[in-house]
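Chemist: These are the structures in question, set out in turn.
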Structure 1
Amino acid sequence: MRRAFTPTLLSASDERIRRLEDEISELRDLVVGLAPTNFRSLLRSYYLCKTREDTYGWKDDLAEKIIEAADVLPQQQSSYFSPRAYCPLCGFGSMSPHEEGFSLPEGLRRHLVGWGGRTHQCQIMVVAERSARDYWNREFAQTDAEEARRKAERKAERLATETLFRTTPYDSDAPELLDDRYRSARSKEDLKWAEDRLEQLGFQALKRERVISYILEDDNCVVYADPRTEGQITFRVFKKPIPKRKPNRFSITSSFSLQDRWKSDLKGKFLTRLNEVIAR
């Protein structure tokens, strides 16, 4: 037996939102349509991404293909130091009155991907990227949710079994995993090296069950060391007396770092930076 179709009733606000979304989509298509014909399919190639991982390099790959197709300016119009070209999509060039186009490849790449504070990004690329992200968020919503659930389960397992690190004096700040904040977390061997360095600086490693803190304190302040990131140790300085509850506003006096590559007069470098923080 055929099921009767029941139309979904939308509120006035829902209908307005849907209408605005449709208009935005149409405007984006119109902007992409302003690009030269041979680039339009490239700008819409985000449809070809079949997994979230496929999306990561899409913008950079697109920029490379656009750069390869750019028309290099004649020598008398370009810089003395490098070839130059106008953006093949929007036609823009350098904001300087003394230069034509963008340097190739780096200047044009920055214009296309929006890298650098002084770079005006190509607006056609901006629109294409926003369209791509909206499409990917719809297309991969289910797989993203499943991946987030798996990560949460895996993290819960690790929090229940692995060594955790406390880097503030407040119980309300949950201890963290070795790689919670840092993509380039230290290996276990490298962490042991950092712990030895902290011991040379006078820090104590205090461990309660699986939670470890690296602490140095005197009558005026307490310093928490965070050795988890590869290449440096970060120090956070807290004034005494330490309140039992974490204040609403951030109460760290300041923080500073020591680089792993520093070898000579390490304690002197540490004390100089610590005294500068305390003086402030």
Structure 2
Amino acid sequence: MRTLVHLSDLHFGRIDTALIAPLTELIGNIKPDLVVVSGDLTQRARTEQFRAARSFLDALPTPQIVVPGNHDIPLHNVFSRFMQPLEKYRRHITDDLDPFYMDDEIAVLGINTARSLTMKNGRINQAQMDWVRARLGTLEDHITKIIVTHHPFDLPLDFGDRELVGRAPSAMNIFAGCKVDMLLAGHLHASHAGITAARYKLPDYSALAVQAGTATSTRGRGESNSFNIIRIAAGVIAIEHVSWKPESGVFSSASTETFDHTPNGWLSNGLVRNTGASQ
């Protein structure tokens, strides 16, 4: 079994500092096999914000897969936005915009969907889709294949299609051919786990689409700060949603949903509401 911690939308520069110590301690206690951060490490892509994000990442377990979000591209500095959009991200976070991790049970590929030409939305291009095919397309079926992006390929029901990453249908065809199992994203500041078969009618294919809320930002959009713990075993994936309880000052397990692998892809096996601190 493999355990992943999935964080997103940290937004250093606009965080609740009270969350940092308990979040760092809890993740350390979980002892994940991999920490995933799906973008928006900063609020306005400023140097001091990237330095704070770097310090936070350094306090977390390794290995890590980190991808940028649209907030990690400068907004007001026009030159930097179009000529050096991720220069500070590369300097302080990682120079690898297509990070990859693999062991004998999982393969996790990060893809940069942030673009200078869009203020908010993201996009995947053909070269990136080809890279997915090259990295994941030849792996054996027992390997759980995971894509990490900031912008989502699928959405909760209460979000409009304009929130989808650009060229999502084309990418989903590639993912189906590679038998990608799970898509991790952020951007919406909303927690969600579901299957892609409702939106994408692809023969014998259904992946998990998992959203993480904002782990540390004050921009909660009506949802408590949260993150996901993902446990992967043969034929079963469990998504545990962990949320901040300000009244007690702890992160607590809120729900766990399990998914089973079938000949038609991944299907939900039920949601359980939880109480108590996560272990």
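Every number here is computed from the coordinates shown, using simple stated rules; none is lab data. Remember, it's a predicted structure, so these values are computed and weren't measured experimentally. Cβ atoms are built from the backbone, for glycine too; each structure is taken alone.
Chemist: Out of 1, 2, which one gives 28.4 for mean count of other Cβ atoms within 10 Å over residues 35-42 as computed from the coordinates?
Modeler: Working through the options, I get structure 2.
Chemist: Using relative contact order in percent (Cα under 8 Å, 6 or more apart) for the comparison, can you identify which of 1, 2 gives the largest number?
Modeler: Result for relative contact order in percent (Cα under 8 Å, 6 or more apart) over 1, 2: largest is 2.
Chemist: Moving to a separate point now. Could you figure out which one of 1, 2 the value -13000 for helix-only ellipticity at 222 nm (-39500 (n - 2.57) for each DSSP H run of 4 or more, over all residues; to 500) was computed from?
Modeler: Checking each candidate, the match is 1.
Chemist: From which structure (1, 2) was Cα extents along the principal axes in Å, for residues 99-242 alone calculated, if the value obtained is 61, 45, 33?
Modeler: 1
Chemist: Assign the value 61, calculated as percent of Cα pairs over 29 Å apart, to the correct structure from 1, 2.
Modeler: Only structure 1 yields this read-out.
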